[in-house]
Structure 1
Amino acid sequence: NAVADPQAAFGQGSGVENSATLGYEAEAGQDNFVYVRMRNRGGSAANNVEATVFWAPPSTLLTPDQWNPLGSTTLPSVPTGDQLTVSDAIQWQAADIPAPGHYCFVALIGATGDPAPAPADFLDWDNFRSFIRNNNNVTWRNFNVVNNTPPAGAQPPGFVAMPFLMAGAPDKARRMRLEIASRLPAKAEAMLEMPLEWAELLKVAIRPVKGADRERRGVVAIKPAGRTAFADVVFPAKARIPMRLIVKIPEDMRKQEFEIYARQMYGDEEVGRVTWRLAPPRKPQ
């Protein structure tokens with residue numbers, strides 16, 4: 001929902017400056033309202049600050065060919081002093097909201113004297129790597145909060161499923177690898193589901209998933225605590241490989257919160273990640 005005073009609700013002194021769960025869900029079937037927050041760490045006010053927001057599927061490599069325009073807003077000025085400053089709402093029309101699921105927001109900001117990059121700039125692989133590591137004008141929130149209690153009819157029973165994409169670079173095939181980092185409790189179980197063809201490429205032992213709709217998919221065990229790294233392989237250009245992390249939290253631990261993330265590596269350089277926080281069900285408002 002829209003708020004009457006975005007600065008008071010989400011800005012400096014609001015108490016939610018560093019919240020990891022603030023506004024992580026969009027509601028299908030109605031207009032939604034997106035706010036952009038920023039800090040000016042320069043020596044003078046930033047004028048005519050334009051913020052443009054995109055949405056994309058959760059992907060360990062979030063290249064701009066996956067971005068979908070959501071909207072933009074302009075702030076007349078963002079004061080200096082490193083104070084968290086909030087934009088007016090960008091109204092996300094109900095008809096433009098994708099089907100229920102998890103998505104990532106990408107935001108580009110630019111001001112007079114410090115323009116934002118254009119999405120096309122990221123299609124160059126070296127530019128992409130530079131922007132995600134060194135640029136103050138772009139950010140993305142590839143962060144999901146999911147219920148750690150399995151839904152009715154969960155498959156496999158007792159597990160929570162977290163789908164995401166692995167993606168290839170936009171320009172040409174490149175050698176990369178997938179890593180899963182888990183911070184789950186003792187007796188938790190974790191698996192990664194992937195297409196059988198990809199498992200063959202990774203040379204991992206995999207258990208096929210039963211069922212006609214998944215006959216070409218299988219699962220491999222993941223360390224519940226620690227890092228599981230797969231082999232470096234060639235990712236085809238613009239590849240979109242559907243994956244699912246499947247996690248089972250012991251019943252006596254479902255009142256706690258835990259994290260797990262998947263990241264894509266290019267050599268020793270992380271080029272993208274998706275993070276999930278498994279949390280207890282939210283209490284009704």
Structure 2
Amino acid sequence: MNLDEVLVFTAAASGGSLAEAARRLGISPMIATRRLASLEQALGVRLMHRTTRSLSLTPEGETFLPYAQGLLETEQQARTLLRGDGDGAIGLLRISAPVAFSIKLIAPLIPLLLDDHPGLKVSLDMSDTMPDLVASGIDLAIRVARLKDSSLIAKKLAENPRSLVASPSYVEKHGSPRTSGDLINHQCLPLHGVSHWTFLSAGVERHVRLQSRFSSTSIEGCHAACLAGAGITLLSDWNIADDLDAGRLMRICLEDAAPETLAIWAVYPTTKLVAPKVRVFIDRLMAALGKTAKGNA
């Protein structure tokens with residue numbers, strides 16, 4: 001595949017026309033048109049609908065675009081590494097991560113990360129659901145979970161201990177559960193669709209059914225409702241450290257069980273060599289997680 005032709009395609013997609021692509025690349029519109037046509041012929045599909053006034057991607061073009069961008073970034077990274085210019089962390093890094101994790105841990109890393117890598121750009125998709133990494137062009141997804149899908153290419157970054165918490169006003173009004181069985185008598189604040197929480201008792205899993213009148217599609221909703229005194233919720237320790245220190249929340253320790261510990265995972269779309277831009281981000285994130293773990297110890 002000719003990368004000059006791929007470059008015309010990506011430039012036309014971002015610029016909105018072949019004329020704009022030609023201007024950006026310093027070539028004539030005729031050459032840009034020929035290169036796009038040659039690329040379509042090589043792929044055997046039409047990538048763009050084009051008239052004299054407008055241009056739009058075909059479904060095949062939309063599918064191919066993230067791959068095309070990845071090809072150009074990989075080529076640029078290779079040139080940088082061969083020249084010995086820095087660590088090759090350049091191009092657009094597309095990250096998907098849960099909303100709370102993005103706000104608490106990822107966003108604070110961004111200023112220094114960008115300062116240290118002038119050729120790097122970051123796009124952060126804050127979502128509590130796992131996207132299709134290939135179709136969306138995501139380079140890396142961060143998930144706090146118990147991964148069950150063996151088809152995912154994942155690296156464990158850190159343990160993710162969690163705690164039951166409630167506001168002082170809720171505890172004053174309703175008391176605090178002593179055992180996992182007592183939770184049935186309390187208002188619990190789970191994620192939408194979650195009917196039970198998993199605890200460990202002497203190394204054995206115990207599933208406790210919840211009594212709840214409120215749920216949220218985002219853990220941030222559970223967190224906010226808990227702060228307001230609506231009930232008891234289950235949150236990651238990195239998410240509640242500030243609230244515990246300030247007295248806005250209280251940790252609830254049960255006599256017979258402890259919440260199941262999840263893990264923080266980096267999930268990749270393919271098994272291919274991890275790009276430098278991904279590696280430098282993972283290194284920064286793992287360092288931040290290490291500091292957070294020490295602070296919560």
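Readers should treat all values here as calculations from the given coordinates under stated rules, not as data from a laboratory. Model, not experiment: these values are computed from the prediction. Cβ atoms are built from the backbone, for glycine too; each structure is taken alone.
Suppose semi-axes √(5λ) of the Cα gyration tensor in Å works out to 34, 24, 17; of 1, 2, which structure was it derived from? This value belongs to structure 1. Of the structures 1, 2, report the one carrying the highest value of distance in nm of label points 7 Å out along Cα→Cβ at positions 19 and 243. Answer by largest value of distance in nm of label points 7 Å out along Cα→Cβ at positions 19 and 243: 2.
From which structure (1, 2) was distance in nm of label points 7 Å out along Cα→Cβ at positions 123 and 139 calculated, if the value obtained is 1.2? Before the final figure, lay out the partial values.
Working: 1: 2.8; 2: 1.2.
It must be structure 2, since only it matches.
Can you spot which of 1, 2 the value 0.15 was calculated from, given it is FRET efficiency 1/(1 + (r/R0)^6) of positions 59 and 163 (r between Cβ atoms, R0 = 35 Å, to 0.05)? Of the options listed, only 2 reproduces it.
For mean count of other Cβ atoms within 10 Å over residues 3-10, the calculated result is 19.6, so let me know which of 1, 2 that is. All intermediate terms of the calculation are to be shown ahead of the outcome.
Details: 1: 14.2; 2: 19.6.
The read-out comes from structure 2.
If helix-only ellipticity at 222 nm (-39500 (n - 2.57) for each DSSP H run of 4 or more, over all residues; to 500) computes to -12500, which of 1, 2 did it come from? Among 1, 2, the structure yielding -12500 for helix-only ellipticity at 222 nm (-39500 (n - 2.57) for each DSSP H run of 4 or more, over all residues; to 500) is 2.
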